[in-house]
Structure 1
Amino acid sequence: MYIVSTQIEHVLHESRRFAPSEEFSKLARVKSKAEYEAMYKESIDNPEAFWAKAAEELHWFKKWDRVLNDDKPPFYKWFEGGQTNLSYNCLDRHLTTWRKNKAAIIWEGEPYGQRQILTYRELHRQVCKFANVLKALGVSKGDRVAIYMPMIPDLAIAMLACARIGAPHSIIFGGFSAAALVDRINDAGASMVITADGGYRRGAVVELKKAVDEALGKCPSVRKVVVAQRTHTPVQMVHGRDIWWHEAMENASDVCPAEPLDAEHPLYILYTSGSTGKPKGILHTTGGYMVGTYYTSKYVFDLREEDTYWCTADIGWVTGHSYIVYGILANGATSIMYEGAPNFPTPDRFWQIIERYHVNVFYTAPTAIRAFSRWGDGWPARNDLSSLRLLGTVGEPINPEAWMWYHTHIGGGRCPIVDTWWQTETGAIMITTLPGANETKPGSAGLPFFGIKPAIVDEDGKEVDNSHSGLLVVQKPWPAMLRTLYGDDERYDEVYWSKYKKQNWYFTGDGAYQDKNGYYMIIGRIDDVINVSGHRLGTMEIESALVSHPMVAEAAVVGYPHDLKGQGVCAFVSVPVGNTPGEKDKEALREHVAKEIGAIAKPDIIRFTDALPKTRSGKIMRRLLRDIAAGRDTTGDTTTLEDFTVLAKLREDQEA
């Protein structure tokens, strides 16, 4: 039975549970449900003492006067009065321990055979040299630096060097166009761009310097450009403005003490797409973000000294900031960086890397997992994945069938899966299951991390019970939270805090529900909700039902104007490679959804497609699919779209 309401209805039910093995729990940082609950209670009842204790595990040049200043919400301040440096905590503090000769970064280029290992000592040396390069080129504390690079070690070196001298960085994903660069460089007022001649992607050279040259005609704030050599393709060097990385580094000193920075000193700006077409510059500061990423890395990934850890994200996204570089290196772990595509030159490239480096912890996106399953079970089976002990997912809700494929074919049925919910804005993981303490549930993000107080509420702010879905909010501030939108406090207040202004709650923009055990299931973005005859249905659940059919590799569901229902359900479906679906298959999928969820959720339209429009981080751009389904022109920001030909093909098929 469906209840007509303004709430999102959850209609897909999952009963499978997987407990960690006794062996895993015995060695875990948090070993039981009772231990998790005790730590969580402490973090909620006395958050300032809890986070002070966590912060004391890191280095501070000057201890804070106040853990949390909440006098002027939503402009919170953490560890006020304290002075620290995140580059120091990622590097210098390890040099007095045995970790000095431990691998900090293991890098593999997309072309076979290109590899590099940087120990903590060598990474520290390179970061100090480049920090001195920055200072010699006129970059001072507070100056913004734009970084537009491929996934090479120089990218991590550049960001750590910026953090070392207090120059906030703005990393722009290396696949963005010149137009996207212009918007982001100008909004930040960057005085320098750090780039490379190019990078590799699926065997082709991506011409980064060429895009920078095109953009800088419209970026008056930029005075200098530093160019790393990666592909050795010819580029134009502008006299007086452009400097080769290797030439600047040649005579730079490798001594550069880390600058003591106020805890609230800006660390970086990271731009996310805005529905209005104007990107939002998320601003994170030093102290709170450092503590949040350090602590979540330590406990969520259950990091051990001997671990080789791999997050497959690009550093151009927040996942790469927090869980390739800052949080991982602050823990003294070994972090893998891979430059290229997951299926180049063959669909088992990821699994080859896991076997080669004996990866223990593997963190990737649901969209990648669905692609892996579509390519076939045989590819992971070719490689030895026995080193893995923990898996993770990030970026969007994972449907249960993809979760089960990951669990079975990658984890061998033995590895806990931490499904992590968080955002660019939150800075660090907010909801997940701690792998040694709690059961995991396919498709469910799990339980709140320490210090995080989420709630599911209706439009008026009243908490709903677990028979209903609602809007996900966070009721208490947390250390890694964004501080504002760069240069736009008013928009920050409006976008994230105005909906529940009276309560001072952070509005996530996501719909969710809790099961009877308190586990959170993220349904998806509120703007992805479909209102079918008064029933508000989350697209994720219909997509999960579709993907549970063996014919379907990936699905994206959107609403479109419907004369009778208000909104109809349109499903864009891709199938495993080599299959050719027809009209009978569409009807079979409709009936499958009806069986899994109910007749109300049956797609009115099913469109088979070879590919779905995605951002360069792998998220499906449902907003564009809504435009196609409704027959509208594309609106809003499309700079994050990876392949415009996918969109063109869908429009051609629509017109046909």
Structure 2
Amino acid sequence: MELVDRVLERLAPERHDAAASLCILRAELRNYGLGLAHTHVRINATQVHNAIRKQVDLVSDVNDPRFRRSYLDRVEELLDGVQPVTINFGSLIAERTSTKQLFMVLAQMLKYSDRTAPLRFLIAECDSAFTPLTALYFARLFGVADQIDISPLFETERALEAGSRVIEQLLESPHYRAYVEARGRLCIQTGYSDAGRYLGQTAAAASIERLRFRIVRAMADHGMAHVELVVFDTHGESIGRGAHPGSFAARLAYTDPPAFHAAATRFGVRVKQEVSFQGGDGYLPFLNPATALAVLTRMLEHAQPGTLQAASDDPFYAERAYIREFFTTVKGFQDDLVDDPNYGVLLTTFGANLLFPSGSRAFRRQHEEPAEADAAHASQIRAIPHNAILMQLGLLANSLGGLGAAVDKDPDRFRMLYGSSERFRRIMGIGEFAVAVSDPQVMEAYITVTDPAWWVRRTAAEPHEDSERLLTIARHLRTDLHERQRRVFLRLFQDFTELDRALEELGEAPRSIGCAGLISERSRRTLLVLHAMRLAIIQQIYALAVQIPDFSSRHAVTRRQLVDRLFHLDVPSVVTLLEEIFPQDGDRIRVEDFGEPADYRPDDAQSYRVENDQLFRPLAAYHRLCQRISTAVVHRHGFFG
């Protein structure tokens, strides 16, 4: 920094370009130190608890009312006497506790890389003050508390409801209060991705906004208005993960409501808003200078004080009872949906097998105990594939599910508020776009493919040879697979119909996203054609699947198991197995190489070129077509997941 300042002082007045570049460099150094950006690390609350379990005698959930206060007191006692320890890389390698190991990594980063840039320590699934207090204890133990911003992540229904109380309890702790004052900031994170998955995206937006209001009030009540509140919103680029489908200005106002900043100003709390641009979709606005400049300009416009404080008189905030009931209805619908095992079956019947892999994390969440994992439970599917699967099935249930039921409770009140409240229209824009790109008949068609009765009915119109194949497919399909998906679909269809009707009845009412934000009729027709093509391909995969020849049991898998996996479109791994079981080139062992003549050849040495050419390669090719169609669907929607 000093070197840059010295160069600026000595620079000739006419060197404007060089001066501008040096000023930008100085600003970057001041903001980021020697890093390229803000550095965030992340860990789950359960891992934090496990790291301190023995020291506080943690024998139950940290929110257990029988022990909750005593757990907090024990952490406070540890903070009273904590003394920093020294570590080296050997200490880090020897440590087996994830949380302690991560703090050691941060200590080494600060020691050897750069101590000028703060590090953000995100704690996922945080719904108790015990968790950030424990993180503070380890931060002090490893000597990094002065450089780390501990940030609880509120994303589940429980966390969003308890979040303000968590902050209040933290501010009641003299240790945490002193820590926050020393840092000059209180950091929180809210997650539109997972919140939208559990609560429904529209209800998540309302819950996150309500949490923000309660936190600034709590800070003012505890005399902490002089501390900056940093809110980091994680969301993706899809409507199911917090990205508004309207203008970029609407997207910013959706996640960072102007009325909230007006409230923060009234309470005297300074707010810093952070948002994320995630994944391949997130990079798109920055692929050329023109769009990157446009994004930056919209963000600067959004951050102007007049813009942020202009909407405090929106009727959305006066109609608290109706708004609370409206989004509670949405939340209840989504709660029931996620908890319904049949919904998990709907998502995993084809599931991620429709998609190209994305991201670095697994399709399903990991558990502390393997016995807790339920492969057919929707809550264990990560937010990105959850959104992506719904899009490929033709009905964005997490963006629109429950809105029909909420509107139907009081249609007149809905129309009145929709017409008068910009905030309400903006939130409803998520549902409007979801309706525009969804078609229940598409989802029903994918479900019908798994119906044995449908395949049997088709035999009446097919020649004898083909009808036998159709009957074989029907015999392989499990009846319950179709029936369970059908039960969920009927609920989604009814709710979709109610919402679609309500939006049509709005007539000429002002819309939050306008015609440009909705999908064109041409794109809708294209989507239907893409789904029809893929449905035809899936039927071809089924027809080839039942032609797989039988084989011996020595391969640790049965033919029936492979056919079942193909019916779930798990094609690449099955084809790999089939190519091993039925090698195209036969036995490659040369009997002449064993020192004596032999003209006998075992049956297994025969070539399976026909099976490879007529079954296995076509299966793989059809599956690649399914995935390519998924990419085309993605482009029609404008996001992956």
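Tabulated data for the structure shown
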quantity: Parent structure of the calculated result 15, given that relative contact order in percent (Cα under 8 Å, 6 or more apart) is the read-out and 1, 2 the choices; calculated: 1
quantity: Mean count of other Cβ atoms within 10 Å over residues 128-135 from the coordinates reads 23.4; which among 1, 2; calculated: 1
quantity: Origin of the derived value 24.8 (mean count of other Cβ atoms within 10 Å over residues 168-175; candidates 1, 2); calculated: 1
quantity: Top of 1, 2 by distance in nm of label points 7 Å out along Cα→Cβ at positions 56 and 96, largest first; calculated: 2
quantity: If helix-only ellipticity at 222 nm (-39500 (n - 2.57) for each DSSP H run of 4 or more, over all residues; to 500) is computed and equals -18500, the structure in 1, 2; calculated: 2
quantity: Which of 1, 2 yields 4.6 [distance in nm of label points 7 Å out along Cα→Cβ at positions 88 and 256, calculated]; calculated: 2
quantity: Computed 7, 27, 33, 23, 9, 1 for P(r) over Cα pairs in 10 Å bins from 0, in percent, for residues 72-327 alone - originating structure among 1, 2; calculated: 2
quantity: Answer label among 1, 2 for the case where FRET efficiency 1/(1 + (r/R0)^6) of positions 232 and 568 (r between Cβ atoms, R0 = 35 Å, to 0.05), calculated from the coordinates, equals 0.10; calculated: 1
quantity: Test item: log10 I(q)/I(0) by the Debye sum over Cα atoms at q = 0.06 Å⁻¹ calculated as -0.42, pick one of 1, 2; calculated: 2
quantity: Entry that produces 4.0 once distance in nm of label points 7 Å out along Cα→Cβ at positions 280 and 424 is calculated, selected from 1, 2; calculated: 2
quantity: Computed 14.9 for mean count of other Cβ atoms within 10 Å over residues 216-223 - originating structure among 1, 2; calculated: 1
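Taken together, the values in this text are just the output of simple stated rules run on the coordinates, not laboratory data. As the structure is a prediction and not an experimental result, all values here were calculated from the model. Cβ atoms are built from the backbone, for glycine too; each structure is taken alone.
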